[in-house]
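Structures are listed in the sections that come next.
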Structure I
Amino acid sequence: MAALTDSTTTVADLKTRVLAFVRARDWEQFHNPKNLSMALAAETGELMEHFLWATPDQSQAIAHDPAKRAKIADELADVVIYALEFANITGLDLAIAIDAKMAANAKKYPVEKAKGRSEKYTEL
């Protein structure tokens, strides 16, 4: 099997692969929105732990440190896998959800007001 890459793998491919993994282990019985959202939050915390107490510059260095990069990638993969499985069990189409959210964000953060600024849309 060829290696998966972002440029050659679709979201549908990833969702199918995650679902097959889950079904092979009979884990769907444990996967409900509550449990998966909690697992997603826990894994996000584990990803954040790598950068705890680091300055922004230090966090960039940590993210590119070869000794830490594999562990960070593992945590990011866990976050995405749980998000994909959440989409699977709720029947959410990620592409539609992302497209809708990006459209809403474009209205809340128009380029002419938000470019180069970090304030929340209510403060622009």
Structure II
Amino acid sequence: MDVEEIRAYCLAKPAATEDFPFGETILVFRVMHKIFACIDLNNVDWFCLKCAPDYAIELRDHYRGITGAWHWNKRYWNQIAITHGDVPDSLIRHLIDHSYDEVIQRFPRKLRGQLRGKP
């Protein structure tokens, strides 16, 4: 996946928005004001996603292209190599979904259901 595909995939999530809270090159994706993904447009070789702590460690053990996210809490955030890593596109999509779900799981049940397309 390239940065445009990642951007489109993130913005296709219900209630997802983008902004630049950390300067003009750090693009952040949010759901209801909570960050679920981040990419530095000056270095689009990698991006950061939120992750369940145990799953984050498992992923880092299996993929060279997944490490603890620099400048983020490494317990909850992974850095994913896009261009030079061993992470397949299907896994990148799954990890974006997982990151989004990690954020919305803390929302009230009714709101979670709406965001997941359930009444």
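FYI, it's all coordinate maths here, none of it is from the lab. In this text the structure is predicted, and so the values were computed from the model without any measurement. Cβ atoms are built from the backbone, for glycine too; each structure is taken alone.
General remarks:
- Origin of the derived value 1.12 (Cα Rg over 2.2 N^0.38 Å, for residues 16-79 alone; candidates I, II): II
- Of the structures I, II, the one that 22 was derived from, the read-out being relative contact order in percent (Cα under 8 Å, 6 or more apart): II
- Given 1.8 for distance in nm of label points 7 Å out along Cα→Cβ at positions 40 and 56, calculated: source structure among I, II: II
- Computed -10500 for helix-only ellipticity at 222 nm (-39500 (n - 2.57) for each DSSP H run of 4 or more, over all residues; to 500) - originating structure among I, II: II
- Structure from which 15.1 was derived, mean count of other Cβ atoms within 10 Å over residues 8-15, options I, II: II
- Structure responsible for -0.54, -0.91, -1.22, with log10 I(q)/I(0) by the Debye sum over Cα atoms at q = 0.14, 0.18, 0.21 Å⁻¹ calculated and labels I, II on offer: II
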